[in-house]
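Asker: Structures are listed in the sections that come next.
Read-outs throughout are calculated quantities, based only on the coordinates presented, and are distinct from any laboratory measurement. Keep in mind it's a predicted model, so treat the numbers as computed, not measured. Cβ atoms are built from the backbone, for glycine too; each structure is taken alone.
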Structure 1
């Protein structure tokens, strides 16, 4: 049994595709498939039903998934605690954060949490929402910082994870000041988020009921809000961008509203952690945040 097998198992359960899961795990698809098969051989049962459309969990796979994820988290937590006790590692707080929050919100927010008592060490892992979720599930980080909307349920199981609201934001449809796309959504070149993006999930969920939204045709897609912002600045289209990421560009007048405020999407910024115990230094930090 290898820890990496449990991480691969969790990733494939999340993505439902060997290709996408292998990309998220930064390994070739054949190597990823071999590792999943090695876990199944060790278990003595098939954990996935393989079809041309992808992979779905068998009944056995669904049964053991929560335990496998918890086992991976416990192993990482055990290593962290052992290193802290032995003095081999600083009491490092491990965060995963989506790219859009890593650039501007995270540094300001972290400073505000110190309250005269500097944090000893911090490691920030910045990636797509899908990868950040997997890092938290597998125990590679203690905390996940991400955007949330009350009407869009998180993919993280509420019986295994708990979160606190630590800020607010808003998604605004923006375009370059020099762009001239008209005011009809049907004619707007749409800069869209891909399926890996947490913001993409929120945009799709919140705007699905708007009839005009259904006419939007994605001209360009990325899981990175910063990339969509760059495309918008180049007058390539309209993107729903976080205000926290675009405050300077809006203040400078380089990005302007493309649609009225009825198209805005209010957001909450949440910090999420496992319900199970984490390292003592991480527990202390969590307690300092209050309710």
Structure 2
């Protein structure tokens, strides 16, 4: 079912509440891919109803290249993954004249995403959707762990009755996390990006062996990043509570890296919340690379 306005979505949500159905939500900017599909599957399995929202948040994407998505394709992917309903909307509905309310978390969004990140706008969008849909649970991928942690904190601080569920990162078998950004890159660029994950995982394994100095870990990982068509914007180890750069490794922490290419930031993260994850690695979901990768085949990253 596709509901193309907030009023239609609100009526559906109210009906589910009257029936006593549990609701799981996945909030997206559009351009859905296999990572979103994993979120939707989890929401469908763990709840009576899975709702997907599709809105390319204009305040979050304002400084990005033109954001391309196909709503019909997104609805088809969401329904195929188990969504009961897809709710889409417009700028006019989401940002009517006089809109002025944002979720402020101080400088935490900047600490989490760096000076070029737009997490405040993203957090505001997620919280608005959670307030609108009133879900029992809302699902966020560990690929965007900074956003996931900040949304969870905002939900707790605002006393919203919603459980935030984290879902493992979906990666191609070369290590690259699936993202809508990948459609802009060719196969050689995709292969090159895999070295960023190798560096992040090398850093985790070195920490598991007992290396505790964060800078030593970063220095040992950087040579593994073999970029020719990309630049390395950052490679960091930050605390998962403060998002401050760590000097000595202390759980929980996030290993993060950002590549720059074609005018796009391509982030990757490994979230290490506990000793078991440090030793064994995160429970990522691994999928095969498409046999072919080109302008016509990049859609496979979204199917």
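Asker: For FRET efficiency 1/(1 + (r/R0)^6) of positions 175 and 247 (r between Cβ atoms, R0 = 30 Å, to 0.05), which structure out of 1, 2 has the highest calculated value? Mind dumping the intermediate values first?
Answerer: Details: 1: 0.95; 2: 0.65.
Across 1, 2, FRET efficiency 1/(1 + (r/R0)^6) of positions 175 and 247 (r between Cβ atoms, R0 = 30 Å, to 0.05) peaks for 1.
Asker: Given a value of 60, 56, 30 for Cα extents along the principal axes in Å, point me to the structure among 1, 2 it was derived from.
Answerer: Of the structures listed, the value fits 1.
Asker: Turning to a different aspect of this structure: Looking just at FRET efficiency 1/(1 + (r/R0)^6) of positions 103 and 255 (r between Cβ atoms, R0 = 30 Å, to 0.05), which of the labels 1, 2 belongs to the structure with the highest value? Working shown, then result.
Answerer: Numbers: 1: 1.00; 2: 0.70.
Structure 1 comes out on top.
Asker: Looking at structures 1, 2, which one was relative contact order in percent (Cα under 8 Å, 6 or more apart) calculated from, given that it came out as 17?
Answerer: Working: 1: 21; 2: 17.
Going through each structure in turn, the value belongs to 2.
Asker: Matching task: 38, 29, 24 is the computed value of Cα extents along the principal axes in Å, for residues 167-270 alone. Pick the structure from 1, 2. Don't skip to the end; give the middle numbers.
Answerer: Details: 1: 34, 31, 24; 2: 38, 29, 24.
Working through the options, I get structure 2.
Asker: For distance in nm of label points 7 Å out along Cα→Cβ at positions 71 and 151, which structure out of 1, 2 has the highest calculated value? Numbers along the way, then the final one.
Answerer: On the way: 1: 4.1; 2: 2.1.
Checked 1, 2; max of distance in nm of label points 7 Å out along Cα→Cβ at positions 71 and 151 sits with 1.
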